[in-house]
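Asks: The data blocks that follow each hold one structure.
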Structure I
Amino acid sequence: MIHMVFFAPYPEILPTIEQVFRERPDREELDYKVVLDFFNNPLQDIDADVIIARGFTAHTMEKEGFVCAELKVTGYDVVNAITRCLSMHPEEKNIAIVGAYNMIYGVDMITSNFPSIHITSYPILDETELEATVEKAIADGNTAMVGGYTTVKIAKKHQIPAVMIESGRGAVNNAIAEAKAAAEISMRERARSNEIANIMNYSFQGIIAIDRNGVITMANNYCYPILADRGSSLVGRHIREFFPNLLVDEVTGRGAKILSELHKYKQLHLMVNCVPIMNEHEVSGAVLTFQNITQIQDEEDLIRKKLHRSSHRAKYHFNDIIHQSGAMDAAISDARNFSYSDSNILIYGETGTGKELFAQSIHNSSSRKNYPFVAINCAALPESLLESELFGYVEGAFTGAAKGGKMGFFEIAHRGTIFLDEIGDISASLQSRLLRVLQEREIMRLGSDTVISVDVRIISATNKNLKEEVAAGNFRQDLLYRLDVLELSLPPLRERGGDVAYLLDHFLALEHERTGRALSGLTAEAKNLLCEYSWPGNIREMRNFCERLSILCQTAQAGTKDVLRALPDAGKRTEEQEAAGRMTHPEAGKAYGTEQNGEKERSAYPVYDEKQAILSALAAFHNSRTKTAEFLNMNKSTLWRKMKKYNIQVPR
């Protein structure tokens, strides 16, 4: 429904307006009110979607910002009024046409229709000038007048014959149609404006529009608690009141853009952007946006927390495991078979062998692949924090507990997989709680007595020999039996045949592509040197080495000198091997003998003595158990067991 107010310019037109409204086919869509207009009408208390008026009233309404359709006066209407004036007063030869500018503009074009009559037009803009203009027309010698309703009344007061310009049914109907169209356009624009205003007011940053002079023309709700005092308006104030150091003239004058500048207002630090508003030819103003730095930081923290909660997804698959050795083929084959089962898995492997890579691949190949994969390093957190992370807590469970409590990793992993890395490092009390979860498939949050059922598959990993840890009293045997249903052993890099050379080529090519650096490969001597290295850090160490070498080496191929610069232990390892080899391996020792009388010097050592080999290696590596185990190609736990067997003791 469109609400109209029709200002009737004279009483006689009232029946015509009513008749036209009744006869319109869209009359059910129009809610109208007809008001008789009068001289110097104050036009107060108008509630309508659109106004229809003529002459001075139409001009005033438009100036005041009302949606207005004008009841237009046509040339025919003026000619008709002049003709009626002449028929009523044929003796009058000087006729003045007096009225609103928008009503009688252009009547001079019709004077040729009356060659025997002198016609003068007096257009004016302000209705208060009407009486003075009528008097001037009389002073100019005009003896009759044509004009609007008020003009006729004033002329008759001065004893001057006058005829009113009337509007016919066609003009009334056209005005109503024009008013309806204007109202519909206005309503659409108002709805769009309200939509934009709502969007701006719900924005979590301040939005300010300024004109070319830097005066604020609009500000959204976000701005007021920060920039304005209670009850005051920002509109009409200069932007420099709030941002005195902002080079706003560069924006409104030259069209420059100010992005992500830090400004201080009172005690707040604000991140400010200011960009120009362009019309077809020039800058007409600017839009400034700002946000409280503290709010940005809080939102960033919240986003990180949400991402952390929603990022429990395994991204690796078996196809992502780069290899070509038979040892890895066997490990992958076992892991793939394990993925089809729902039993718990214990993965053994040295640091850097890819235990989590295998865990993720097993999850993504299992029936649980569409549910969470949650990984936690048991050695990275203190016992109290690890317990709350695994099992969660209720509000008030301890000092600093988050409001509302927190869900633990076992709950998050429900119907999926939880990966417990470095499982051998958890405390005895946590081992007991974990055993209960494995037995009952239930957890209780810290500070709660409510039991929560969980359905998770546990994949655990360690670089320790848990059976030896059980023997030493450091790990519960019943927990080991629960975790070690399926056992997967990952071979270290030194036992993976040709994988060392293959992975070196792969990682160096990857770094070359990623960084665009010169290095793309190794010389044969450098590659041989690295293939003889034991890689105690396995794949993790190799990746770091390749990244370091690609930065240090400025040539396309790296030689032994470049390798030793990036990995000094590669050279030391070779020297120690040779020294220890001469002491422990009689057959290898022959290779280092000297020619005497045409025969090689024979070793005095017996064929092989395991205890002596361990003692010699410990001496060669200055009692380093790690290097001794690497050299003898055994795990540290195996070396520890053999030293215990042979009663070999070394200072720590």
Structure II
Amino acid sequence: MKWTFGIIWFLYLSVCESMWLPDSVPAMYGEVQSPEYPQPYPPNLQEQWDLSVPEGYQIRLTFTHMDIEASPGCYYDALTVLYNGKVLGRFCGHENSADGHHPGNHPILSPGNKLTLIFQTDNNNPERHQNVGFSAQYQAIDIDECSAPEPVDGSGPLCAQICLNILGSYICSCHHGYELRSDQRTCVLSCGGGIFDEPEGHLFSPGYPNSPPHSVSCQYIISVESGFIITLNFSDNFHIESVNTEQGTKCPYHWLQVTIPDREPIKLCGAKSPGLIVTNSNTVTLDYHTDEEGLSNGWSLDYSTHRVNCPPPGNVVKGRVTPNPTQFFYRDYIFVRCDQGYKLMMNGQEIESFSAMCQSNGQWHLPLPECHIIDCGEPQPLLNGGVTFLSGFQNQYRSVIQYHCNEPFYYFFGSLNVNFTCESDRKWRSNNDVVVSPLCIPVCGQPTNHITGIQRITGGSEAPENTIPWQVLLTISAGRGGGMVIANRWIMTAAHVVVHNNLPVSSETVHIYMGLNDVKTLDHPTAYAASIHIHPNYTNTNNLDFNNDIALIKLKDPITFNASIMPICLPEERDTYLTGLIGLVSGYGLTKNNSRLFSTNKLNYVLLPVVEDNICAKSITSVKDAGKDVPNLTNNMFCAGRPEGGKDSCQGDSGGPYALSDHGRFWAAGIVSWGVGCGEKGRYGVYTRVANYVGWIKKTMQEN
């Protein structure tokens, strides 16, 4: 007994060590060997192996080696293979033995999922030391149940209609129009077609093209995505029982009813195919009904779908609708673009772009917009100028305007008459590539009224209205001085006019009057000083050094020029003043009458020639030789006057202009600076040479 147990334990290991599975799950493959293999097997054995694999599988047994004592009919030693008690084979011998029955290379296939092996040996084995027994492999093989012949007991095939082999088993299915019974084998007529939602398909009645064996009541629902229209195309082979009456064909017992939403149902019968039916709907219900009597071979159809149509969107005035096919369908898009110079408008609002989609209901999801002509808005106002419309309307596209300056006091930069056109980018653009934005430049040194006679200040006469429009009267505390307009926010004067005790006066104390010829008309200052800029090299500490006697006053607000207020022109840098040139000197300073000086309230003027530098220098030297302290002449100064005297600038005229004329255009040659007496014989007025300071003047104005 102990020996037998050892043999059984060895066999258990040989069979099961190939695959570790839970006890409840049969192995899918394994190995079987005789006791003590590959050593010779012992005598007096009777061992049995019960092999099994999962349901739905067969066992294939393949011998890898067999060497069992050979005998006729395997009488002595043998390996017997059985299935459910039925012997599938009895084997012994070896591959080349004359006696016995060797399986060779042919595997043994069990009819089911079980197999039994019995190995028997006797006690008489003269070659016991040479026969080693057998070794075999087994594996589970899927059974093709669907290929098996029908049972001989007449119970019929495994599946009444369609058999589908699956791993380890099989399943039954039915043809269209039938459904599987509860026995999962046989089929029964049915037409619960359900819902067909594919964009195209094929339907037919149960049993078509033959009459069904029983009465039917079937319903088929075709329901596709909203936005698509179903078209039914019946085949020519159409037959549903009908009754002919005087009123026409009737369908009392058999019919196919076509139901489309929001329409009366259509009952079809007879032998004539309905052909093509366009439903104009995305849902159609087909109800097929027959009774137990009569014959209807049925029908078949192909259904297809196409997208819903939308109406043509129409046209947009001054715009384009794209694309422009012959038809529009669901999910098609259209776009609207306006012609150049026009903008998209919808509900009174401008929109950047427009697109509309054809909806599932056959309507466009947005109405078409409108194209309105664009406008560039009001032209930018031109300082000291204006604008005139040459063509167009309300600043609209292609309108043309022309800027003009307020002549004769301003002129266009570059002397151009500039036209601007409203372009499609909604900007006014110049017809001249050079001009980006028009600019009105003040006209300088060209008064609208001219002096006709030669008079004098000291010994001079009153200036007519608008003849010296650049003249400025400065009042600082109790003092009076002159100046000249050189730009719309700048006044030029002498430095000593705006310096007191070697310090610049406060800008608040400087009152500026322009555009008047009579001091009595003074009501309030014409302008106010924002800042005072004295030449950095002016250092008149002892009132005897008038070198660099020049200053600029910046105004708080710009001036608008007119006939009574106009700037004087500046000279070119380092301009030279020829001896004998006649200059115009003006101011509100002292005048002389019968050798007596009087304060004047009228603007006076005098024309004085430029004096040669040597002559002026000798006159100053003669004064110094007489023991008087007078300032020195420098290269930044020049003299003007007459040797006989009687005509000169005087106190109160300081800072005023000495203007030279070039073809009727006055420019600031000098600034009234200092002198010895007023109009004395052999004495001359001294003026700051403005041409030496043009660079400083421009730099100061640019930086401030």
Structure III
Amino acid sequence: MSKRPESKKLQESAAAAKPQNTVIRPMATKAVAKPATKAVSKPVSTSTPAPEVQERYHGLGSHLETRDGVAGARFAVWAPNATEVCVLTDGNGWQHGNDWLQGSDSGVWTGFIPGATVGTRYKYSLRTKEGNLLDKADPYAFSAELPPATASIIHDLDEYEWKDDDWMHRRGQVNWMKQPVSVYEVQLASWKRPWDGRRYHSYRELAHMLVDYVRELGYTHIELMPVTEYPFDGSWGYQVTGYFAPTSRFGGPDEFRYFVDYCHQNNIGVIIDWVPAHFPYDDHGLARFDGTGLYEHSDPKQGFHPDWNTHIFNYGRHEVREFLHSSARFWLKEYHIDGLRVDAVASMLYLDYSREDGEWIPNQFGGNENLEAIEFLKQFNTHLHADFPGAMTIAEESTSFGGVSRPVYDGGLGFGYKWDMGWMHDTLEYLGRETIYRKYHQDELAFRSVYQFTENFMLPLSHDEVVHGKGSLLSRMPGDQWQRFANLRLLYGYQYACPGKKLLFMGCEFGQSSEWNADSQLDWSLLQFDVHDGVKKFIGDLNRVYKDYSALHELDCEPEGFSWIAADDADKSIFTFCRLDSSGQHVVVVLNFTPSPHSGYRIGVPAGGDYIEILNSDSELYGGSNVGNLGGQTAEKIKSHGRDFSMKLNLPPLGCIMLAAKTKAKT
């Protein structure tokens, strides 16, 4: 995660005790992360089996119940250092002392309130050991008021009827490593706004608009920036106060379920950003929940995040780990979410993340690794992959920490994928250079082949690359207007040709000219111009080619899926390589990073025979100059680049072309 404004924020709970039979008086209703600089001191053991994880949201929070024929709700909250706890609601005038909860040795306070029902607004009022009263939202609430209001709302999770059985069954049978995964990253608040701009579209409205659009473009998944409830719009959802509540900005919990359900019925997966790294200081949230550092470390050297002015979860505390485990499982189980992209993993792994000497406390071995956080992530991945077949876990991790996407049993953290931040940085650095200077930096793109299979990578061109003065991707491309659009299409062609799953942030698919503005919608009016519509058409064809040709996706995470033809023609800034599938079928990729076309450029290929030009970023359909190979070319038995067969190609300026054998190629 790149550094975000200080507005960004996020922590824990739980050990559910059996409900008490106490009857309460009746009431009426209601950034680029800083890489680690210190060596790993001692490997973390992987031999200990991951302990069983409890879904604490079944016991803690508010739950409808009938006792002795009286309908109401049971409340349970973990606050071991509070001296008394009450429930505040509309029905009791929000007064402390009207509806009491009973404490227990586990630190969980429970009670039953007759008359409480779906829609009842409530908070907990906790008295600290110092005698102060704190009003807190329920950490396990399933619904929350529309910000800036901060009360929790009772909701019944059993009412919605899912219609995505086919998708859920198929998902459990799929090995996504072998499948095309192209992700459209979305921030719901700023994708598209109603005409007056004064409100947001609802989850139901967005479901139909987004699904139609994503199907048109051919993406396999939508990734939502955090939908967990958050208090401050400017945090983009990364300052979480409701780890079990979808934000009320776009509607209620069942409306969000409808959104996911509708995506699944249209064969689109849904990934959400999930933020277990930190939480905000907001008074109604997790911060000093019972007057003490409960979810967070009390010592600021361990519990304060200098980059985002937030609290850090205390991963060494059992109840905190259970809170986070429960939240992760909640979204996959109760909302049928298909994957969690875990934000800011790098900040979780290192005790000295963004800290100077003397500002952090070493671990028990004297090192800078956060051993408790590492163990938490291993358990998180072990349980989710075991209990939710086909669900993805994706790490936003920006350092050289080893084995992020390797299995826990093999010493890794167990994530399914890791964002390749190095690819993103090197690629944008290279594409941002004036074309005349690119020949001096050929190694910036070639370097990735050294490490590209050390992890299961996802190649991100995410929201972090189009904010905080960086400009849009289009604006970062050099040259005149024609060259900037050609460079942009070349960038996307290169992304889809490289091994790894794909992610692109909204607006980039049609070449938005300005930097992303979270306070308004995308500049949809640009699609009236051919150059922008051309980029959109190119993305659609990229997704279709990526899905149709198994050589471009089946071995995305295996060395057998990639073979260099040549990466040494620096003078012309040309790269050529092959992508392959398990049967030996291949796609030849040629990338020309200068505005000079080349006629009769010979390259070696794996086999002889006729090849089809399956994609050309310079096609006039996309706004290009239409330099190409008239739909295909024939490979001759002439040696080149260490191969027995070769072909002559016309290379378009600032272009990406892909060619596939027309029939079973001759070898």
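Asks: Please compute volume of the Cα convex hull per residue in Å³, for residues 246-333 alone for structures I, II, III and give me the label with the greatest value.
Replies: Comparing I, II, III by volume of the Cα convex hull per residue in Å³, for residues 246-333 alone, the maximum is at I.
Asks: On to the next question. If you work out Kirkwood radius over Cα pairs in Å for I, II, III, which one comes out largest?
Replies: Comparing I, II, III by Kirkwood radius over Cα pairs in Å, the maximum is at II.
Asks: Assuming -1500 is helix-only ellipticity at 222 nm (-39500 (n - 2.57) for each DSSP H run of 4 or more, over all residues; to 500) as calculated from a single structure, say which of I, II, III it is.
Replies: It traces back to II.
Asks: Quick check: 24.4, 88 is what I get for Rg and Dmax of the Cα atoms in Å, for residues 318-621 alone, calculated from one of I, II, III. Which structure matches?
Replies: Numbers: I: 24.4, 88; II: 31.5, 110; III: 21.2, 67.
Only one of I, II, III returns 24.4, 88 for Rg and Dmax of the Cα atoms in Å, for residues 318-621 alone, namely I.
Asks: Now a separate question. Matching task: 8.0 is the computed value of distance in nm of label points 7 Å out along Cα→Cβ at positions 182 and 486. Pick the structure from I, II, III.
Replies: Answer for the origin of the read-out: I.
Just so you know, all these numbers are worked out from the coordinates, no wet-lab data involved. These numbers were taken from a predicted model, which means no experiment stands behind them. Cβ atoms are built from the backbone, for glycine too; each structure is taken alone.
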